[in-house]
Structure 1
Amino acid sequence: MIRPAPSALSAFLLCGALAPLVGCAAASPLPDPDRHALLRSFEGKVLFLRTSLNVLPFFADDTRHLASPLHADSIHLLDDTKGVPIMPGAVVQVIPLGTKVRIEKVEFPTGLVVSRRPLYTPRDNPWVYLALPGFPRGRPFVVVLRQGMTTGDDYRAALNDLFSDDEPSLWMRNVSAEIRRAIEEKRLVAGMDAEQVMLSWGRPEHIRQTLEAGVRLETWTWPLKKRTATLRDGKLAAAAPPLESAAP
């Protein structure tokens with residue numbers, strides 16, 4: 001039996017788990033009026049990606065793609081029976097920010113929905129189905145949201161973290177070409193601000209703040225603790241894996 005992954009403390013995305021494989025009885029806590037209002041606001045809309053998304057296998061389900069703002073080594077959705085995280089697989093491509101996507105469906109984990117989802121997938125989480133121009137519609141892209149959201153505002157915050165009505169190039173005009181290219185490719189380069197780091201590697205699980213010799217230090221840690229970043233007075237100074245240079 002697959003065990004739920006520990007709940008992450010990230011404010012928005014990708015910290016859910018899989019319910020027991022037999023006898024799932026999950027329910028969406030979002031009240032019906034909020035759910036219907038959310039569906040009216042998002043389903044069927046064509047929006048811009050506010051952040052680049054990594055495309056990965058959807059665990060054991062080969063009928064869907066997983067689309068995530070996180071890198072593969074920071075995605076913690078399932079554990080095996082020994083508590084070892086089950087990884088979705090390697091990144092197969094990156095969908096750059098600014099890409100137009102259509103939100104086909106926002107699917108809540110009601111008991112009926114969970115019972116119909118494939119085993120060995122994050123069945124107890126909300127799923128957002130995307131359609132992308134130029135890609136076959138037979139294998140949808142799915143963004144997995146975190147568990148525990150109980151209000152429409154929670155869902156809107158999570159979705160607005162990923163999608164925008166505005167073309168990102170409008171607010172990327174003042175970003176250097178080096179940093180803009182790094183964000184599109186989901187890399188980090190020195191000198192990025194906090195928002196740019198988040199756009200590149202996704203939202204961290206933990207942020208630790210300290211003050212040393214008058215310098216404000218922030219240490220960011222992503223799920224599974226394989227990625228960290230250090231910001232000095234709001235600017236990226238170091239990271240693990242090490243900072244990369246932008247492509248020429």
Structure 2
Amino acid sequence: MPHEKVGVVIAKIFEGTSRENYNLITLLNATTVFVLLLIILSKKLFAHKNKKVLIFYYSATVLFVVLCINVLFVMNVESIHFIQYAIFAILIYPLIKNFTQTIVFATIAGALDEVYQYFYLAPNRTDYFDWNDVIINLIGAAIGVLVLATLLSKLLKSNKTFFRSFTFYFLCLMALVVLALFGFNILSMYPVSNESTFALVKVVPEGFWSIPPGPYVKYHVVMPLEGILIIVVLCLFYSRLDNLIES
């Protein structure tokens with residue numbers, strides 16, 4: 001699901017609007033959608049037998065969303081990631097039948113989308129593989145899973161554990177491919193002298209915050225090891241959801 005195309009459509013709709021107003025409008029729209037979603041779900045949520053668990057996860061997810069907006073977003077239009085990957089998670093859950101695996105698979109799909117953009121779609125317009133977006137996609141998938149956990153009267157049951165699932169095997173395959181690319185010096189973490197090597201980070205940020213030229217904007221560029229750590233921690237955090245909802 002190439003979100004860049006969605007961004008182009010939205011940019012055309014707001015053509016002629018200043019960057020500050022465009023940023024404010026997209027933030028207000030995203031906030032309105034999120035608040036409406038919570039209002040629609042509130043009746044089901046407070047009647048749910050595991051409402052305390054769900055309220056805890058919703059609260060944590062709202063915190064993660066706020067952190068993404070204030071730390072990872074370059075423009076507020078990136079909130080479209082939350083909607084896209086929430087819908088994507090809802091669509092693939094019936095096939096996977098497990099909340100944790102749904103989030104992991106959606107995160108892998110988001111990472112592959114970023115690979116496509118970074119190495120093929122816009123290799124000359126990007127200075128780094130966008131771990132920010134992968135993390136935002138994960139949070140979007142988690143929102144979709146929480147919506148399902150709230151609405152479903154009976155959870156679907158997968159007859160396979162995570163370590164025997166298609167998601168795990170696919171994750172292992174992706175990991176082996178990446179390790180092979182590093183092993184054959186086709187891929188590197190940071191720029192190297194070998195021009196044939198593709199770097200995940202072409203230009204290393206000077207500090208924690210990146211402030212590009214033009215209208216003022218401040219955001220943090222997530223580095224590779226940092227991104228992997230955050231993704232693992234978030235997946236482990238949401239991995240308890242299946243057992244807690246079923247109990």
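Every read-out reported here was derived from the displayed coordinates using simple, explicitly stated rules and does not represent laboratory data. Being a predicted model, the structure only gives us computed values, none of them experimental. Cβ atoms are built from the backbone, for glycine too; each structure is taken alone.
If distance in nm of label points 7 Å out along Cα→Cβ at positions 36 and 236 is calculated from each of 1, 2, which structure is the one that comes out at 3.8? Working through the options, I get structure 2.
Among the shown structures 1, 2, from which was the value 1.00 of FRET efficiency 1/(1 + (r/R0)^6) of positions 108 and 228 (r between Cβ atoms, R0 = 41 Å, to 0.05) calculated? Going through each structure in turn, the value belongs to 2. When helix-only ellipticity at 222 nm (-39500 (n - 2.57) for each DSSP H run of 4 or more, over all residues; to 500) is computed across structures 1, 2, the figure -20500 traces back to 2.
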